Structure 1
Amino acid sequence: MESLSTFWLSVLLFILILASAFFSSSETSMMAINRYRLKTLISKNNVQAKRVEKLLNNIDYLIGAILLGNNFVNILAASIATLLSIKLYGEGSVIIASMILTVVILIFAENTPKTFAAKNPERVALPASWLLDLFINLFKPVIFLISLISKFILNIFGLKTESKNDLNSEELRMAVKDSKSMMSNSYQRMLLNIIDLEKVKVEDIMIPHNELVIADINDEEELFDQFKRIQHNRLLIFEGSESNIIGTIHMRDLVNNYAKDEVNMSQIKELIREPYFVPEGTPLSQQLEHFKNQKRRLGIVVDEYGEVQGMVVLDDILEEIVGQFTSSQGESIDEITLQEDGSYLVDPKISIRELNTELKIKLPFDNAKTLNGLILEQLQSFPQHNVSLKIDPLIIEIIQVSKQGVKLVKITKLN
């Protein structure tokens, strides 16, 4: 190499710096490329994308090849720079030449190409994959040895070399939030709500037992009275005890029988559909699938002892995804009423999840599911009229109480 002229040594040094820039940018782009964007390109039969995926699936060989090439060209560049400095300025210039080469490599072979590759990983990784694949095939024995030694060292320290690229729910949430510019706010909220279905249980959205509209099959007068004033599509039927629900009657079937003048107790009993029971603690994502498979629209929620806790309805699960799209026909008053002073009059039977959504707060609902339950949990006793308590970020004042519990509260949000 010493026989080469200064010109050819300079040309070779320039080529080595370019090669170093190639390896540096390739490493950054391969690590920064979006795996899901890559899968999209593969689905479109992009040959370069398939090659990149093959390289990433064998990450040990890929990193070994890049580091082998990068270190080789950098060391060779340093040797040539030393020869050039000696040829031009004598042996005393070696240290200065090393310092200059270090700055050149940092700027032109490391920082600049890596910055560009980090911002444009797809533009760099796809075309670079061909050269990297060729380099790996040419130096496969050496790269295999490097990979083997690296794995051995990692195993000594008990470090796993396997990696998972699957997104967990929190990472998926962040991915949806980061794509805000690519979708409308309503679509983004729907996707986030779908992701959160796994965290929400049926008891979080169920209609509690004390609010169910039910009738005793053995009490004909009560049954027909319910038929006259019911505002729902279905009526729950029990026998003997309210915990012994034997089924539901769909009002459409009843109207058909009215039209045929066939309304009597024997006919009504034939209209009763077998109840569908749902275990307490079932995630909404699973229950939605169960409703689909069972061809059902409502289920009776029971605890571990088989006691009825409430009723979960398909419409309520759908509203967890798309937001409230209907108003309850049985609602006579609003659960939350904004006052002129900025406070809220609230029905304490409201669920904490709904209160959090409406007031944009984060009250805990791991134990108590309703505001009434949260108040009792905090006070550890039956509340009295005009009692106030602080539950960050709220001041809750009890306005009305009854023998059964709190009837009305006033909520003031703290700044």
Structure 2
Amino acid sequence: MTIHQTIEHSLQDRTIHRAVLHNGMVVLAAANPAADIVAARLYVRAGGRYEPLHQAGLSHLLASVITKGTERLSSQQIAEHVESVGASLGADAAADYCLMSLKTVSGDFAGMLELLAELVRSPSFPEDEVELERKLTLQGIRSMQEQPFAVANSQLRQALYGQHPYAMSSLGTEETVAQIDRAALQHYHQTYFHPGNMVISIVGRIDPDAATALVSRCFGDWQAPQVPLPTLNLPLLSAQPQRVITEQDTQQAIVMLGYLAASVQDADHIALKLLNTYLGNGLSSRLFVELREKRGLAYDVSAFYPTRVDTSYFVTYIGTAPDNAAIALEGLYHEVERLHKTLLTPEELEAAKNKLLGQYALGKQTNAQIAQIFGWYEILNLGIEFDQKFQQAVAAVTAEEIQQAVRRYLNQPYVSIVGPSTAIELATTAAVG
């Protein structure tokens, strides 16, 4: 038995259907007969936010091995099954969720969904596969330690977040990954991978009711555990700006300014998304034009503001010649400080809105993209209606609201610097804050 709640949400002349199975699993489905393809995204409320600090990288390692064996099938059998029908099947982990992805022709969807359900419900986590993926993860961690941008971003997150899981890389550290074994993966899976903690989103050449019935057939008899989900005791965050520095013999210096910022649920989220677009999105962005085109300071310059369930962070960064580290740091700081005093012009605001909404529309073209975004909204507890709310909210943001968000969040920055000794010496003497 399912409890149906159909929401008349129009997306490109399609309706997104939402149903809840008796075991709590949420099913989103939309018909798109344009191509003979069905895409599915299965989200789990897990990910980095739910990891103990001493096991950082747990979600990434689980995602790497969950497709490598079940109680019935070997890794080779799974791979042959997927490849024999030309389908794609994979897993990933992010800060706020874990994700399983599936795409196939409509005629094979039922069989592939059964395989996905088997992988999600009864992964075996073979010891040899766990060890192989652990070694690959350690190689990835060591590789990132040689990349100046990754080092700068890592030390900035650690300064911003302290004991919060967002401080950690999705890969974890060499020390934490070494502590993750098969038993840890099994415990994590048993804790978070159950139907009431999942959303599946399906889009393609399939009737929504038929899609819901298939999900019910594959997942409907799966019962949630009697033990409730663990209570997360995440630390409260408060800004304590500092400079974090790593000397590295590189051809360029990386300079970052970071600020704790609004979560996706906060009223300032949309204003900061627009600000991020204005400052750092593309060749026409403010930072690119001012610091690269006009002043020639940057090899690379941009901004980013990730969407997060908890407190996010807003970053401006520049890659520059070591001799320019100090002036580049001052340039980044000046551009942020300028926003405290100067409103975006109507033309700047309109351009940022058009760019953000245009890119948003382009991100909803394929079945996989549509399935991804609606499942994402649901797992973040925003609801599928957020698609329309987001576009309306972007259109309604004023320059004054953006400035208020700047004044609320972008005050004294955390500073992260990576580069050769000459850059470090220059940048540490720069007057910022």
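No lab work stands behind these numbers, since they all come straight from the coordinates. Small disclaimer: the values here were computed from a predicted structure and weren't measured. Cβ atoms are built from the backbone, for glycine too; each structure is taken alone.
State the single structure among 1, 2 that was used to calculate distance in nm of label points 7 Å out along Cα→Cβ at positions 210 and 346, giving 1.8. Don't jump to the answer; show the numbers that get you there.
Details: 1: 1.8; 2: 5.2.
This value belongs to structure 1.
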Comparing 1, 2 on relative contact order in percent (Cα under 8 Å, 6 or more apart), the highest sits with 2
Value 0.65 of FRET efficiency 1/(1 + (r/R0)^6) of positions 26 and 154 (r between Cβ atoms, R0 = 25 Å, to 0.05) was derived from the coordinates of, among 1, 2, structure 1
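For distance in nm of label points 7 Å out along Cα→Cβ at positions 282 and 402, which structure out of 1, 2 has the highest calculated value?
Working: 1: 3.1; 2: 1.4.
Result for distance in nm of label points 7 Å out along Cα→Cβ at positions 282 and 402 over 1, 2: largest is 1.
Looking at structures 1, 2, which one was helix-only ellipticity at 222 nm (-39500 (n - 2.57) for each DSSP H run of 4 or more, over all residues; to 500) calculated from, given that it came out as -13000?
Source structure: 2.
Can you tell which of 1, 2 yields 35.2, 116 when Rg and Dmax of the Cα atoms in Å is derived from it? Walk me through the numbers on the way to the answer.
Values: 1: 35.2, 116; 2: 23.0, 68.
Structure 1 accounts for this read-out.
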